[in-house]
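S.K.: Given below, in the form of structure tokens, are the structures.
What follows draws every value from the coordinates through simple rules; no lab data is involved. Everything numeric here is computed off the predicted structure, so don't read it as measured data. Cβ atoms are built from the backbone, for glycine too; each structure is taken alone.
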Structure I
Amino acid sequence: MTTSLLAHKTRFQPAHISNFLHGKRMLSLKALDRLLVCEHLTVADLLPQRPAVPALVVASYDLVPLVSQAAAIHEVTIAAASVLDHIRLQSGLLNSLVKRCSASRRVWERFVAVRISESQADSMQPVLQPRAILLLDRHYNSSLEYFPGKKSVYAVRDGELLRFRYLERAAGNLVLRPSNLANPVELIQPEPGRTYRDLLIGRVFLMIATEP
């Protein structure tokens, strides 16, 4: 592109274009618009080109520690060494859960996740699946129904492991009821000086099925 050709296309005097190109004179905004139109350009074409940056998707989620059943039973605050993994949950779900717990339980870290074995799941099939990950609310150790008229599954202390059952109270004892009726109903008595609440590690509020 020569000065003469640019002057011809814009219908400006060659000297006028030459002074502009050499920084001796300025063009008006109207004259600049005419120049861009003649060259089929826009202001964006004159700006430095930057590589496209993909929009960042900001995921909002909460983390629940996956721990052994023994850690879920005994550890008031989950130690970093006890965390096997973290389970991601949609943000806001945990805050929506109602808690009903004894005073001593309020200091416990509230949410943990554990994995259920095939033998543990047998008594609660098809409600619970073998090797599933169960999320526990340890601030719910009350026998009151979470949803009126609907049974909740509880994690009940059994030594260093957990039993997962529906439950009822009977004269201070716990009646554990299976979903699979081929398994027996069981009665558990709290240790002297303890109540049934001490046996309830938490309510199962979510199950995550895993690959066989």
Structure II
Amino acid sequence: MTALILIRHGETDWNRDRRIQGSTDIPLNDNGRAQARATAAVLRERLPGADQPTIVSSDLARARETAEIIAGELGLAAPRTYRGLRERAYGEAEGLGVDEFRARWGDWYTAEVPGAEPWPDLRERGIAALGRAVRDHRRATAPVAASLIVVSHGALIREIIRHATAGELPPEGERLLNGSAHDFVYERDHLRLIAYAGLVA
């Protein structure tokens, strides 16, 4: 059994401006860096004293830097990156504001955006990448049952949550906060959601 903490990266300028990032590699802004430090402080209080977690992330700059800040604050080894933990590619929607997206294609979850990664493919990719990260983590930390911190992206984490809860969470219209942490248990290739962070509309 592996305890997992999935964290959404800190804020970028595009998050602040409500622009769609997807696979576009946008760095954290100063508020995002502060969010990463705040998340590290929360983790320091929550993790057992004997736990020496491993941290991994998406290879996109905003997730990687969030993970690097958390690792530095907690005294952990540098994060390993996994391309499979990247955000959903949004095709022609990348760079657009949310209002323009809705004007062009309608509902966020049913929109047919040219070049966008299909939702089922995102979920399959995310679960596979998470499995690889867990296996690598277990090999590196055995026989100790250490936690694994995973820094990724809103849409990917949302699909992992939906997979673990059979679609019950998150409710439509809610989005994951930058820096939010969600707790899971990964056992025998099965994911179970333990704690669901506060969300905003």
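S.K.: Identify which of structures I, II gives the largest calculated value of mean count of other Cβ atoms within 10 Å over residues 22-29.
M.R.: II
S.K.: With Kirkwood radius over Cα pairs in Å, for residues 38-149 alone computed per structure, which member of I, II shows the largest figure?
M.R.: Answer by largest value of Kirkwood radius over Cα pairs in Å, for residues 38-149 alone: I.
S.K.: Using distance in nm of label points 7 Å out along Cα→Cβ at positions 94 and 110 as the calculated read-out, with 2.7 as its value, let me know the right label among I, II.
M.R.: II
S.K.: Determine which structure produced the value 8.1 for distance in nm of label points 7 Å out along Cα→Cβ at positions 6 and 70, calculated from the coordinates; the candidates are I, II.
M.R.: I
S.K.: When helix-only ellipticity at 222 nm (-39500 (n - 2.57) for each DSSP H run of 4 or more, over all residues; to 500) is calculated, the result is -5000; to which of the structures I, II does this value belong?
M.R.: Values: I: -5000; II: -12000.
Value -5000 for helix-only ellipticity at 222 nm (-39500 (n - 2.57) for each DSSP H run of 4 or more, over all residues; to 500) corresponds to I out of I, II.
S.K.: Here relative contact order in percent (Cα under 8 Å, 6 or more apart) has been calculated and equals 32, so which of I, II was it run on? Could you put the intermediate results ahead of the total?
M.R.: Values: I: 16; II: 32.
Computing relative contact order in percent (Cα under 8 Å, 6 or more apart) on every structure in I, II gives 32 only for II.
S.K.: Could you figure out which one of I, II the value 22.3 for Kirkwood radius over Cα pairs in Å was computed from?
M.R.: Going label by label, the one that fits is I.
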